[in-house]
Structure I
Amino acid sequence: MATPDLVSSNGTTSSYLGQPWKEYSNAVYSQPFIDNFIDPAGWIAWSGDFALSILYYAEYNNTGAGSVTTNRVSWPGYHVINATDAANFTVSNFVLGDDWLPAKFVAILQ
């Protein structure tokens, strides 16, 4: 969710999902609500083409006014993934959360 000052900007200010400021940067947005304050490109470069071919940025099943991926960046490391690929990044699979995170503390989405 956006901070109140960003929401009140009424679309005159935009933001990004992230940027690669180190090599091998990774980020996966799985089933998020993305509002209209996210720039259509989604992501912003740090400096020229630094790390764009060795990052892994992915989006899966976005909703909201800023969720459309058709105008996202075309970097080699950017992906719109399917349910099978997204399953690799669940708490259960990515950090084996079923083994050490009690369900009463963390809602584990499948």
Structure II
Amino acid sequence: QNTLPMSNLVRADPRVFGSRVFDGPDGLQYRWRPSPTNADILLQDANGVVIAFFHPTSPTRHQIGDVYGELHLLRNAGAGTVMHPPIMDMVTVTAMLFRFCAANNL
């Protein structure tokens, strides 16, 4: 088990407006960035390949809580490791942190 500050998971990336970067458990850098064509948020690996995306949806109420979007993991994109723990866990956490930072102008 490793611990690290949440701020390390959403560092601002000056190279791409509105993007945030984090270092994955494999030591590579990943970037969350707004899509240039729609409201999705794209996750790029170190080579710039989109390996996951968050698609906002209309809020829907369920018994266990409200749903505001869908997180899609592209299992065969890039090195194909996005479906393996612990990177899958980091993708989920960093997607929510990215949305929090964007919503609160952090």
Structure III
Amino acid sequence: MMPPTCRIELRLQLHNDAAIALRLQLLNDAATALRLQLHNDAAIALRLQLYNDAATALRLQLHNDVAIALRLQLHNDAAIALRLQLHNAAATAPRLQLHNDAATALRLQ
């Protein structure tokens, strides 16, 4: 049999070992939880950044598409106006010539 002081020392040592093991386990659990949280935060931040980048790229693309469409429309409008002006000028010139010819013929009579 062990003397009582040895048994007390052994129990104290077991309690100390258990307390140390528990503290180490808690520290490991806290470190693991923190690492997991940091990974989750980083993943969330990355996803948000990717969503923001995609949204920005989409908005820029839409602005570019609108600007291109507007420029094309303006070019088309200018080309149509120019063609109409040329057609009008071409149609007006013969009519003016006919009027001039008719006026001249009348005066010559």
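The table for this structure:
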| item | result |
| --- | --- |
| Entry that produces -0.74, -0.89, -1.07 once log10 I(q)/I(0) by the Debye sum over Cα atoms at q = 0.10, 0.14, 0.20 Å⁻¹ is calculated, selected from I, II, III | III |
| For distance in nm of label points 7 Å out along Cα→Cβ at positions 7 and 63 computed as 4.2, the structure of I, II, III it came from | II |
| Computed 2.2 for distance in nm of label points 7 Å out along Cα→Cβ at positions 55 and 87 - originating structure among I, II, III | II |
| Of the structures I, II, III, the one that -37000 was derived from, the read-out being helix-only ellipticity at 222 nm (-39500 (n - 2.57) for each DSSP H run of 4 or more, over all residues; to 500) | III |
| Source structure (of I, II, III) for percent of Cα pairs over 17 Å apart, for residues 23-78 alone, computed value 46 | II |
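Computed from the coordinates by the stated procedures, all read-outs in this text should not be read as laboratory data. Predicted model only: the values in this text are computed from it and were never measured. Cβ atoms are built from the backbone, for glycine too; each structure is taken alone.
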